[in-house]
Structure I
Amino acid sequence: MVYDRFAGTAVLHPDDASALGCLGYVARASGLRSDARVEHPTIVLPITEIGAPDGDVLARYTVRRDEFAASAALAQHIVESHTGPIEYAATLHPVGAPSSGIGIVEGWRGTIVHRVEIDVDGRITRAKVVDPSWFNWPALPVAMADTIVPDFPLANKSFNQSYAGNDL
């Protein structure tokens, strides 16, 4: 019964996902590669890329389910392979000039980007966060095009976008 409700419902085709710039599991469930850990690596980790080609509710569920197992395996690898002390320096030194930086991480919804600007004293003067929901929200009505209205709650939750993340 669950399979019948998930399979073929709210399909987001790969061409549409690509044209809209979808990120994270929404993109991966439509057959696209999208993972900041692979596209912007800062360290070599055994990342298991998960994907599904169908773009429906079932594909989005399957990708999230399989990513949970892959994330648990990755965390286990990191813990078991770590050697030596963990060092942390709490002291930040002023850079002497205005500066900026970008941080890119793979969150559970997809790529999250932070950009921060600081002044000469190291104070934050500007910060911008871009959540993957900003890119993925436009995909929901596209996926709903051939979907019946009573399936909207199921489709909406399969995308599981952040309302607040859209406004960052």
Structure II
Amino acid sequence: MSQYREIITKSVVAKGRKYTQTHHTILPPNKPSGILGCWIINHEYKAKKSGKKVDVFGTYEINVWYSYQNHTKTAVVTDKVEYKDVINLTYRDDDCEGDDDVWVKVLQQPNCQEAVISESGTKINVQAERELTVEVTGETKVTVAFHDYEDEWDCERETAEEHYDK
């Protein structure tokens, strides 16, 4: 005869995922004549659950290497960007307790897709992308069947005799 027991455990109870494209305008100190490179570094973020959503707050730096004075000199301009991504959650278990533990995984680090000189010729337009996924863990119940008898084991009986002399 088997019986059932409920075990309370922590598990992933909700997930969410978001892909974001952003457009940034950077004003360098010199009028650019060409874009030599663009890279995004120092990505940092933190997350907080808010109802059935997760707010991810983050920052990163956009670095654009450009030429100026008719391609005779070069410089790098840096712009620090702040962002907030609101990620909707899909729940597997609506009856969970303590679901405030949030885990963020970066699927695509912020990355420059395109960097071009604006039509006015004084600014640099940067298009960037990033993709994040979040998981929320909480306490949930698992029902397991168990048997209240012990299986018979075929074990050999061992004997031992020990002597301790002082």
Structure III
Amino acid sequence: MELHQEGHIGLCLLFYTPIVYTGQHIGVPWILLILSTATAISIANIPDIDLKTTFLSHRGFTHTILFALITGTTTGFLYLGIASLFNPFPLEIRIAVLLLGFLTGFLAITSHIAGDMLTPMGVKPYWPLKNKKISLSLFKARNRLANTIFLALGIIIYTSSIWQAL
């Protein structure tokens, strides 16, 4: 059983808060930070696609660091492609957009993996290098209190980091 969607959204916000906080302090436009947060949230539950398909094993490939790297790289190049449609940016801006996209996808997936590590079923995040399952068995995925706490913490910490920058 997977950590529920609201728990994964909260963890995603917790993982993504440092990116938004740093972005505010180095001058990344607000609209880009908000859009990248929305992208991260929408990506955060992609690993659970394995529940809806027959060709992916449950908590298999989509719950690995390899999948997070692929997702981050794909998101980075999508960001770069979209940004290039609007304006030919200097190299340093293109690199920054690529990095922001990579971090968006990578952190969204790793936050999901981290959440599932907390449950008894665990995950094998280092596959194909290591086939070792990691499980902290802190609570079951369907634990409503745990999911609500993660969502609330994510919203509070994310919002407070934005509030501090105002």
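Hey, mean count of other Cβ atoms within 10 Å over residues 42-49 derived from one of I, II, III reads 13.8; which structure? Spell out each step's value before the answer.
On the way: I: 10.5; II: 13.8; III: 19.1.
Only one of I, II, III returns 13.8 for mean count of other Cβ atoms within 10 Å over residues 42-49, namely II.
Could you tell me which structure in I, II, III was used to calculate mean count of other Cβ atoms within 10 Å over residues 74-81 as 18.2?
The value was obtained from structure III.
If helix-only ellipticity at 222 nm (-39500 (n - 2.57) for each DSSP H run of 4 or more, over all residues; to 500) is calculated from each of I, II, III, which structure is the one that comes out at -10000?
Only one of I, II, III returns -10000 for helix-only ellipticity at 222 nm (-39500 (n - 2.57) for each DSSP H run of 4 or more, over all residues; to 500), namely I.
Volume of the Cα convex hull per residue in Å³ was computed and gave 138; which structure, I, II, III, did it come from?
Computing volume of the Cα convex hull per residue in Å³ on every structure in I, II, III gives 138 only for I.
Rule-based calculations on the coordinates, nothing more; no lab input. Everything numeric here is computed off the predicted structure, so don't read it as measured data. Cβ atoms are built from the backbone, for glycine too; each structure is taken alone.
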